[in-house]
Structure 1
Amino acid sequence: MRITRLPDVERRPRRVAVGTFDGVHLGHRKVIEGADTVLTFEPHPTAVVQPGAAPRLLTDLRRKAQLVESLSVQELVVIGFDREFAARSAQSFIDDVLVGALGATHVSVGENFRFGHKAQGEADLLRADERFQTRVVELLEVDGEVVSSSHIRGLVLGGAVEYAGHLLGDPFTLAGEVAHGDKRGRELGYPTANIVPDAAFVTPGHGVYAAHARIVGEDGEPRPAHASAVSIGVRPTFVTGRGELIEAYLLDFDGDIYSSTLELAFRKRLRGEKRFESVDALIEQMALDVEAARVICA
């Protein structure tokens, strides 16, 4: 799949799905279905229009591209969203972007999609344009609730990563650079790869999780997966003075991955974070967590 910035796009007849698509969840996939091109925005428009209200994201652009590519899309076109673009009228977005730059013959959007200056453009404006066919996809409901990025963010923050993965269509995944920690895990017999959470993205609630861990190569592609037990929190058994940390113990792995990018695909929450009365009690629980992760990730 090609990833193209809007100024570099080559005009051709396109079936275009348009949206922010944070998470590329099941509802987004309905919108993207049948499209050969996905048009998205980077950064999230709210981060530009209302910075204080910008949501913590489910996916960065690299992960979004992976998910879009898995849907057999030919090209991901990225709009560099800034204040100048935010000032465009809805009609300008149609004339200059959808028709002028992309050559859209078909346009697919979700029913709550808004576009143009102050979000004044709605689906009816797209439907009224005879230069392309418009498909407006109804919001998807699962278990009686609308599938939305905001709902899934809440699930992840609450630790419900298994159900979040069900609504996403793929496991919730985060990635970060492996940093040096206190090497406490090594002292306990479980050396961990440590990631400092990025405040711009959603992090699962404090606790211990089973996850698949992949080292991301220099080409941006993840390497083979390792089952892992992942602890997220502030390590209440020890007084470290450190903030929140993501600590991943990769099963059956031995190697130096400092400064590498590690991708964690969360499968299930094993337990909440807790303070242990002794280091021995902690080590005993860690052994149970590791075996549970091995079974879940098998």
Structure 2
Amino acid sequence: MKLQDRDEPPAVWAEEAVATALTPWQYLREFVGATRTIVELEVRKLSHDPTELISRAIQPMLWLLLFGEVFARVRGIPTGGLRYLDFMSAGILAQSVLFVAIFYGIATIRERDMGVLIKFLVSPAPREALVLGKALSAGVRATSQVVIIYLITLLLGVHLNWNPLALLGVLILAVLGSALFATFSLIIACLVKTQERFMGIGQVLTMPLFFASNAIYPIAMMPTWMQVIAHGNPLSYEVDGLRALMLTGGSSTFGLGLDFGVLLVVTTALVLFAGKLYPRLAS
């Protein structure tokens, strides 16, 4: 088949030609290099407008100070021996990461409108590397949320676990969770393609993802049908791992291996899927 007879845009031909010419080791270097470049670009944007990080601190502060202090007086919520505020703090960290990441796709739509996206697509960089770069840059934003939540919870007297390995585990879980939901957001952006539709869908998704998880109450308290949803919700596994690592006396219901494994597998699958959809956003 001649190239001019193909339906794909020229950017796809260029990518296939480069991929064919490269050895596996060269392709891996190309993949890592492209991913690192995208992360650096996104981090640079953040350094030019740090007000986003400050504004993101307001919502978790309100949840912990208002919702947390009120529900701490409710004795009927089983928290496994933890104070309710301690129990809730891991869920609010996961919520903060979710809310930052779930609207990440709208930035990609803006890039399309400004003509930036097409520059990425005509490069020989693997599409999955472009998506992974976006996902990891969302993870960088997640690390700032970890710092903010730790400062707030420290002031509120939450019993935090300061073991260095536990802190590292919290960071990894936050990055994985952010990457997962940012990639999910990117997939939505590729399907709806407009900012207005994206905002509507994003707002519809955030609350069900949050409330159909173990962020602010145990899964055992939910009705059976909701428990099924919660067990299929990646946010539940992120919260479970954060609760075990973040808190003194915290424990994992699912097991830390399963928590990390679910987030890693789902993120990988979403990155691969988003890599296939990514060029459609430019059409």
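Every number here is computed from the coordinates shown, using simple stated rules; none is lab data. Keep in mind it's a predicted model, so treat the numbers as computed, not measured. Cβ atoms are built from the backbone, for glycine too; each structure is taken alone.
Observations on the structure shown:
- Looking at distance in nm of label points 7 Å out along Cα→Cβ at positions 84 and 124 over structures 1, 2, structure 2 comes out largest.
- For 1.00 (FRET efficiency 1/(1 + (r/R0)^6) of positions 156 and 268 (r between Cβ atoms, R0 = 41 Å, to 0.05), calculated) the corresponding structure among 1, 2: 1
- Computed 17 for relative contact order in percent (Cα under 8 Å, 6 or more apart) - originating structure among 1, 2: 1
- Computed -23500 for helix-only ellipticity at 222 nm (-39500 (n - 2.57) for each DSSP H run of 4 or more, over all residues; to 500) - originating structure among 1, 2: 2
- Of the structures 1, 2, the one that 71, 39, 34 was derived from, the read-out being Cα extents along the principal axes in Å: 1
- Taking distance in nm of label points 7 Å out along Cα→Cβ at positions 172 and 188 as the measure, the highest value among 1, 2 is held by 2.
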